[in-house]
Structure P
């Protein structure tokens, strides 16, 4: 069973990035091997502001639960809006918690796929480079794939809260395939075929 955790960088009730992740969930459920995936969601808004003193006391219950959820995952899908060209503070805060302890955290060695969405013409693509940089500094493996940025997402979202636009579906399907390929490469025993 492959465990995938979905993380939206937005805490808005009507988040376009949560809709991107709802589409990822739907596409995984539509795959012929759908039973092979367990999909869960991490709500970054539930985590307190990062506080070293709280960390020294083993964090809060929400932090411990988030670290376990992410640490037990095989892959993460993160979809983020762009706030002034960067990821939102609430997402950075979650990554700060998940990155501890340094070198041996829930993010160390984790396979992470990135996407973004916005009502604007750029699809929040600006936020992805900085997000990838933070994840790589945390020891995560960011999936190599052309940026998936859903532009004018508010016009494309369905009444059900996901996306059926062929371009969006194709881009997210490609990202899913790239992520599963990256996972397979990580799982392949060293020296296989030698």
Structure Q
């Protein structure tokens, strides 16, 4: 089977990318901390991922494969790293989230920002594959596209994950744990030097 071409997302890819990420993160510890209600999760997660997409799409730092079936959202160095802060895409966050959700998102975003390194790096903000396309290696492929860009700049890459099962997967892909946060959900920060 031939691997589809990796492309840089455009605004026309928004619905496919957001749909993939909502489906991919339905059981993710931090997304379920932020949006614990099963009934409202799809709507709030779509807003969350839509904000992240909108912030990055014009930076040419979203790589996709399979029509958006697997997605890597990266932040270039010297850009504010949008973990999930609702204000990062502009607009009135209070209109998009109830107060309790807004408080959780802002608290997590603030905690992650405080823990990120101060030196320049490429930031892998989100990596997800739609469950219907899992197991094809597409996630690793779109991740490598961003890593190649970081390496071309001579910079390390940084990510954070709240899924303990992902730590070993990332280690096998060359990442190393450089720190962690115990709250609001245990979260690991990982680094990959430029190769």
Using distance in nm of label points 7 Å out along Cα→Cβ at positions 7 and 39 for the comparison, can you identify which of P, Q gives the largest number? Q
For mean count of other Cβ atoms within 10 Å over residues 55-62, which structure out of P, Q has the highest calculated value? Q
If Cα extents along the principal axes in Å is computed and equals 43, 35, 30, the structure in P, Q: Q
Kindly point out which one of P, Q the value 0.65 was derived from, the read-out being FRET efficiency 1/(1 + (r/R0)^6) of positions 63 and 167 (r between Cβ atoms, R0 = 41 Å, to 0.05). P
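Rule-based calculations on the coordinates, nothing more; no lab input. Values in this document were obtained by computation on a predicted structure and should not be read as measured data. Cβ atoms are built from the backbone, for glycine too; each structure is taken alone.
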